[in-house]
Structure P
Amino acid sequence: MGGANETLLIDNLCILTGPPTKTQFELRNAGSDLEFTFDSEAGKVYDILSSTDPEAEPDSAAWAVWQADIPATAPVNVETFARPADARRFFVIREKEAPPFFVEDFESGQGGWTTGVNDANGNTAWVLGSPNGSTGPITGADGSGNAFATNLGDYGNDADIFLRSPVIDLTGGGITTATLTMEHWRDADGFGDLFGVRVLRASDLGVLGDIDPDSTVFDPDWESFSEILPASAVGEEIILEFWFTSDATNDAFSGWSIDNVAVQLQ
């Protein structure tokens, strides 16, 4: 005012029009229980951390775990737990990546996996153990003792075989996508001998979709593989079928070996 000559400079002005992103975490008194409500995301799990003296424990990330590994029921979880006896207690929520929904390293045996032969020769089958073909792997992935392979030595001609997983339940709420991951070693002839994965409906073995791992490739070592399952698999109980066929040519190859099969949910 008057003779004032002060100058106000403004630079890099940014105006945000949307509300800030904030995770909902509410606590309600439910008599002898406490009811927790919090935003959640498929493919995550949650811990509730707690402290009776946050002044003495200012780092809430280091508070003791009060409830662990709560699976997401996206988009919101509502969880009820017995009220603790403490007169005063504080809580925070911690989000973590969920462990694989389904995982199999074959080190405990065949479990619920089943094998089958559709050809008349019967000279090739999916076998669990340490691979030992003319080429290809001589151990499971990461040097482990077990993998599933098309024979533990070289595969035969005119083969038509399958390996099926146990039933995998994808009917849970909040699942948007499911991803198959595994380690595999491709060592077929590269053109006439083929393999892949069929996603089957468990109730009738109807084909929901196919996954192509590219049977033309020759791997020098165990390789990681990952592919999203077809959208039609979500909401179903499924079986993964690993199929292998060979032509009439006699080849000195180990075929296809798989290990560390997992399904991740999002």
Structure Q
Amino acid sequence: MVKNIFSLKNKVVLVTGATGHLGLEISKSILDSDAHVILTSKNLNKLKKVKNNFFKDNKKVDIYKMDVTNSSSIKNCINYVKKKHKVINGLINNAYSGKDGSIENIDEEDFLLATKYNLIAPFILIKNIIKTFQNFKKNNTLSVINIASMYGITIPNFSVYDENVLTNPVHYGATKAGLIHMTKYLASYLAKKNIRVNSISPGAFPKESILKKNKNFKRRLIKNIPIGRVGNPKEITGAIIYLLSDSSSYVTGANFSIDGGWTSK
């Protein structure tokens, strides 16, 4: 019984930003837990490459081109899921695209784009799922997981970042903070509809390519992490599987910080 406590067997899960640094590892872990996974991205070529490299001939993996900043694209994707699978049990709001830079280099368009990805897209996705699938039941619930950030909880330590190259932008943390708030709002509002909404706030999970180009950056990051190292994307997946599984049936409105202790200080 303990072995199957986190099983996702017969569940259908949609992942946005599925070809990215965190999205790919999240998708792999969901598949490993026996769910059917729908990988989405606005870049079809990347989706095909990921499918061919990691999930070739796996009938439990679908790919679908979806631009989360486009309402029609979202609607078409949800209709596809409804037509093919009849059900949806999980949604991972992970997609993000935005410009790095200091306050001097950020403009209104950058803020609007971050808002589209971090606030509007998750909301429109959830709204379309509710409208399309309508009735979720106690034995067939929906679990929504919003990928937020530790910078939705605290501000960056600016001494960590190179002002010209790696500055963590103001619009990123501001909109991630909004996503954490929206998670709690929707969790309370949608509980009666058998929909659970939680968020995960990753800490420092930099790409290896960034660390290789900026060796001092890793050293500065680690100084702020009580555990003493940066994270591996696989270390997010345990919380993902837990929140998608029936083991978390009494959990909603929570924000899980997975940051090596960064925000505990």
Structure R
Amino acid sequence: MTVAVVGAVAGAGHVSGRGLEEWAEPVTNERNTPLESSTILIVDDHELVGTSLALSLRAEGEDAVYRPAPSAAAVLDAAVRAGTGLVVLDLDLGRDASGTVIDGVQLIPALRGAGWRVLVLSGSSNASRIGSALAAGGFVWVSKNAPFAVLLTAIREARAGRSAMPPGQREHLIELFRRHEAERAEIRAKLGRLTPREREVLGELAAGKRAQAIANQFVVSLPTVRTQVRAVLGKLEVGSQLEAVALYRRIG
């Protein structure tokens, strides 16, 4: 078995709920279907983590190789060159040279399209985020806090077409993600009711500014800002500025 460890340092952004429809069913079809290839590709941005995992796998008789990658494109290129098999994918892959965050979830559809079965390895405890990775095509999820023996078992089970996750957990996590996306869509729709100036006022409130400071910034009267704030509250269907700011922050 060949184990290639790839460090990724470039990336993308958010996965929409559409990923569930496009990828969940194909993952279902992979169950009980052993992989023809024994190759394992490990994608992680921390060299120490990747190297340690490679050494641990070598101790189990596996052939581990570390190949750093400078971009998401390089990761996908490495996957194509490695052939097909099982990829152990970290979800949080750092930033590229320009500071752009890379989200491992965004690599899943392309990796699957290249013929890889995806084992999601993440230190995140955010159930919705884990669900997004599974909805995007991840076959199984393992916490980075799990013992090596658990990960090794999950790898071997996934390669055989079996999930090491408890019955129903995958579906539960995906459902949480779907609910989260539905809530985000509702918030975006409400924010879409705001005028450009009302959106700016809400942004300043989220930044911690008071109404008088906002009035001074936009060179308008305090009553004008207060009227705009009342309009924001009405359109967002909330009763306070704190609630309005909380909604605004939930979609980043």
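Laboratory data are not the source of any read-out in this text; all were calculated from the coordinates shown. Predicted model, so just to flag it, every value in this text is computed and none were measured. Cβ atoms are built from the backbone, for glycine too; each structure is taken alone.
Numerical summary
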| read-out | value |
| --- | --- |
| Structure with the greatest value (metric Rg/Rh (Cα atoms, Kirkwood Rh), set P, Q, R) | P |
| Source structure (of P, Q, R) for helix-only ellipticity at 222 nm (-39500 (n - 2.57) for each DSSP H run of 4 or more, over all residues; to 500), computed value 0 | P |
| Among P, Q, R, structure where distance in nm of label points 7 Å out along Cα→Cβ at positions 52 and 220 as derived comes to 3.9 | Q |
